[in-house]
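What follows is calculated from the coordinates using simple rules that are stated; it is not laboratory data. If you're wondering where the values come from, they're calculated on a predicted model, not measured in any experiment. Cβ atoms are built from the backbone, for glycine too; each structure is taken alone.
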Structure P
Amino acid sequence: MQTLSADIYTKLVSAKLFIDRHFDEAVDLETVASNAHLSSFHFHRLFTKVYHITPHQYLTKKRLQKAKELLKTNELSIAGICTDIGFESHGSFSSLFKKHHGLAPRSYRNKVQEQKEKAAYQPACVIPHCFIAPHSPEEK
């Protein structure tokens with residue numbers, strides 16, 4: 001297997017950081033590759049080789065992680081979150097979110113809210129037994 005030069009690794013890391021900073025914008029392969037000073041084809045091949053994920057898959061993953069965070073901590077509408085994280089289509093966002101996280105965005109938000117409420121009223125129900133057991137009084 002061919003090793004990559006330090007210069008190429010630096011360019012790839014720079015491109016990944018560019019995606020991290022601009023994931024909420026209209027980011028395309030040409031823009032990211034240009035930022036890395038590589039051709040689109042060469043950049044795509046090298047990025048996939050190093051990170052084991054395509055640049056587009058990485059961008060999507062980054063956007064979905066941010067969506068998950070916003071759904072937990074924010075009262076923005078689902079459509080607002082979709083737009084804020086760079087998706088153009090509410091439908092594609094919802095289906096991708098469900099594919100990656102097992103629940104539609106609204107269901108995920110509702111589940112998180114239910115867990116927060118349960119933790120507030122019954123904290124012992126959300127703490128794993130292995131943490132509680134050593135601190136419980138022993139039955140005699």
Structure Q
Amino acid sequence: MKLNKMNKSFVPQEDKIEKNWWLIDADGAILGRLATRVANILRGKDKPHYTPFFDTGDFVIIINSEKIKLSGSKDKQKKYYRHSGYMGGIKETLYEKMLSTHPERIIKSAVKGMLPKNKLNRKILKKLKVYQGSQHKHSAQKPEKLEI
């Protein structure tokens with residue numbers, strides 16, 4: 001941790017930042033509320049040494065992504081779009097179909113939308129691990145359970 005002698009500003013250093021692993025169970029959680037909490041943890045906004053231009057956040061593992069809920073009647077109306085890059089290449093997928101085929105993409109998409117749109121976004125998003133079912137392959141990191 002380095003203090004500048006001129007203005008006493010704190011600038012975090014990469015090797016001094018302690019990064020924890022958190023385990024979140026998405027069973028019955030509301031998508032938007034879960035995504036905002038996860039985005040804040042990934043960015044490090046819950047830490048005292050948060051810096052907007054620096055990655056100070058923790059790693060997050062989300063299990064049971066297929067049991068996520070939406071409020072209201074969004075489960076029938078929500079659509080996800082992707083584009084192939086060619087003229088007329090836009091594709092849309094309904095939430096219900098996305099939930100049955102790739103539920104982890106729903107959570108990743110929601111969290112990605114709440115992160116800053118820059119290079120830091122891609123670096124931060126690599127620390128998010130989303131799994132279908134209750135099994136994950138990060139038990140060696142000893143993640144702490146976090147209630148949402």
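For helix-only ellipticity at 222 nm (-39500 (n - 2.57) for each DSSP H run of 4 or more, over all residues; to 500), the calculated result is -21500, so let me know which of P, Q that is.
Details: P: -21500; Q: -8000.
The read-out was computed on structure P.
By the measure relative contact order in percent (Cα under 8 Å, 6 or more apart), tell me the structure among P, Q with the highest figure. Working shown, then result.
Numbers: P: 16; Q: 31.
Across P, Q, relative contact order in percent (Cα under 8 Å, 6 or more apart) peaks for Q.
Have a look at P, Q and say which one yields 2.6 for distance in nm of label points 7 Å out along Cα→Cβ at positions 20 and 108, as calculated. If you can, show how the numbers build up before the last one.
Working: P: 2.1; Q: 2.6.
Answer for the origin of the read-out: Q.
Thinking only about volume of the Cα convex hull per residue in Å³, which of P, Q has the largest value? Please list the in-between numbers first.
Working: P: 175; Q: 144.
Structure P gives the largest value of volume of the Cα convex hull per residue in Å³ among P, Q.
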